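None of the figures in this text is laboratory data; all of them are computed from the coordinates on show. Owing to the predicted nature of the structure, the values given are computational and were not obtained by experimental measurement. Cβ atoms are built from the backbone, for glycine too; each structure is taken alone.
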Structure I
Amino acid sequence: MIYERRHQPPVSRAQFARRMAWHGVSAIALLAASLGGGMLGYMAFEHLSALDAFLNAAMLLGGMGPVDAPKTPGGKFFAGCYALYAGLVFIVSAALIFTPILHRVLHHFHWDDKA
């Protein structure tokens, strides 16, 4: 089990720091994989260079929108799907970062209660 149960005391600060680091690494890995997938899609469907594909994928993941408007039907479909996916990646990444903090705060309030 990743998190301690309600009747267990909160983990030490060192263990919490390791938990936060693990969640941060997981969020970075998700973002890196998503960026790589976006780059491959832009390179395949829109025939963009690696640098331009990186820029477009990064802008969509960052919530800004693409720099180069898609021109091909496949590119337009990919960009739309990738934009929807990028919104979900933002939510999941935020959840990965904030879940351990929220759990620790709630755990401090309830760990001495009887289960």
Structure II
Amino acid sequence: MTFEPYARLAVFTLMALAVPFMAVFMSSLVRARRPNAIKSQPYECGLETQGPTWVQFHIRYYLYALLFVIFDVEVVFLFPWAVAYDQLGLFALVEAFVFVALLSVGLVYAWRKGALEWR
């Protein structure tokens, strides 16, 4: 029985543990050591903040963000299909239409239920 694969695994494990610790150590060497009252203040685009800095958003924004992520993921799945369309054939075209149709059915369902309406 040879221990060469385990030695490689041990080296990779040590490197995986050493690299983050070295990065934290190196960043502590070059950081600013004297905190300044001006540098500790919050800012927006280099200007003083106007009003409260913690703002609560309406829960509906999260719904729109979730819908954006869903359709963004749809594009991520459809992009490789579009790039390799010439080699895939008719079956892949049908699969893409089924995929888009399923997502469209979900969108229409949410729309009909009134999930996309402001109240």
Query raised in the report: For which of I, II does distance in nm of label points 7 Å out along Cα→Cβ at positions 40 and 64, calculated from the coordinates, equal 3.8?
Result: II
**Report entry** Answer label among I, II for the case where mean count of other Cβ atoms within 10 Å over residues 72-79, calculated from the coordinates, equals 11.0
**Finding:** II
Report task. Using helix-only ellipticity at 222 nm (-39500 (n - 2.57) for each DSSP H run of 4 or more, over all residues; to 500) as the calculated read-out, with -23000 as its value, let me know the right label among I, II. Result -> II
Report summary line: Re distance in nm of label points 7 Å out along Cα→Cβ at positions 8 and 32: value 2.9 computed from one entry in I, II; matching entry is structure I
